[in-house]
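Given below, in the form of structure tokens, are the structures.
Read the figures in this text as sums done on the coordinates, not as results from a lab. What you see is a predicted model; the values in this text were computed from it and never measured. Cβ atoms are built from the backbone, for glycine too; each structure is taken alone.
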Structure 1
Amino acid sequence: MSLKQTIEEIVTKHLPDDAHFVVDVILNEKGPKQKISILIDADEGLNIDTCATVSRAVGEELEAKDIIDNAYVLEVSSPGLDHPLTGKRQYQKNIGRNLKVTMESGDTAEGKLTAVDQSEVTLLVKHKEKGKKAVEKEEKIAFEQIKKSIVLVSFK
């Protein structure tokens, strides 16, 4: 098992309940200390106390089991809006928000996320034809076609 998988298992074990989940574990070995960034999220939102509790528990277990030989920095946080959506639970959590989806083909689609199922997402996309009013149409995009999805922030 890789270091990333081992850390992910440890994190999962220390999450407070099933509403919380691991988004990503990022290992950065540049510089004198290795940086371990753990991104977690929750179906109903994440608070800083949960991040601190998970950080302490994971840090203690990493030390007790002597999993990492050298000095490291451990960081536990939420993924933030600029981090791409990676799993179905993140898509579920963002229903009603606007997304920019980049497909494997290089095409992009922007629209409101209206539904998520096992194999695809549904976006409500505005299509504008020359000289006509914009029309909203549903577009279904299969997960295997998605290269990257970002939540678009609106300041309206």
Structure 2
Amino acid sequence: MTADRIEKDIRIAAPVEQVWAVVTERRHMEEWFTHGARLRELDLRPGGRLVLDQEAMNATTIARIVTLDPPHVFSYRWAMAYPGSEPTEENSTLVEFRLTADGDATLLQVTESGFANLVIPAEQEACAGPEAHSQGWPIYLEEIRKRTEEFALK
């Protein structure tokens, strides 16, 4: 049986509004989120699309924004296991970022859920499976922390 959700968090020495900017603004996402991919499309509204071209894997990942509640909640559904496919309840996971003030800092939590009912093709397991994402989210969170703290110093 596959665990259904991944939960990771990090404390960032910056106000919620600055962390929000790094998590959601294109200029910042292109740095922390893409890791060798190109952010082709970002329509930051519920129902809007987020499209990543992953040239190294010759694949495109499509996401649909689910929730946008600035500066506290940002979520999207993405079909990582099915390159080029529009995300649906059956072929995707839900990624949710929650930002909470913690004194002068921000607690950023990311939760990715929906793995238990997701059938991941064997050739996609290494990049779309729960183990890969469980190892990947701490790297992305550290990138967000680093970029937010650098951004706060400017």
Structure 3
Amino acid sequence: MESAVWGFIGTLVGAIASIATVWISNNHAVSLQRSASDIDREERRRAFQRDTLLSLQDALHDELRLVTRVYLADKRSFANSGEWGTQLLDDELNESTRLAGRKALILLDRVTDDELRRDVANLRSAMSNLTLANSAKSAETLFRDITERAPITMKQIGKGLRSQY
């Protein structure tokens, strides 16, 4: 009878060891799956930010170019009339500027870096103020500010892009 008890205990210990092994293995598999999902989610987030920042760079370049065209058109008009900002922009330039600003604004809302978002918003605000300037002097001051601020902001976007790799 003693050998039957030892046989039963051996079987019980084997079953418990088997159950424990399966439980440990399953927990490890779940942990690995969770880690893989976290890595995948992080990579998708980084890819989204890279795409957003690349598109934002393009949109800001377009907006800067168009705002410069607006400034030069206002300057030509001022040279002819002596009054700043009295002549309407041509439809193509006006619509292109609006669309470029819209695209940059939409992309800006997708940027996760608060400091970068604030700096780009400040640059865009200066560009908007330039298009609404009511004197040649204030427009010139704003244009100078934009030309100094734009390269710095573009470098910050580049830095943000590099941090996503």
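For the reader, a short list of remarks on this structure follows.
- Of the structures 1, 2, 3, the one that 17.6 was derived from, the read-out being mean count of other Cβ atoms within 10 Å over residues 11-18: 2
- Taking distance in nm of label points 7 Å out along Cα→Cβ at positions 51 and 83 as the criterion, the highest value among 1, 2, 3 goes to 3.
- Structure from which 15.7 was derived, Kirkwood radius over Cα pairs in Å, options 1, 2, 3: 2
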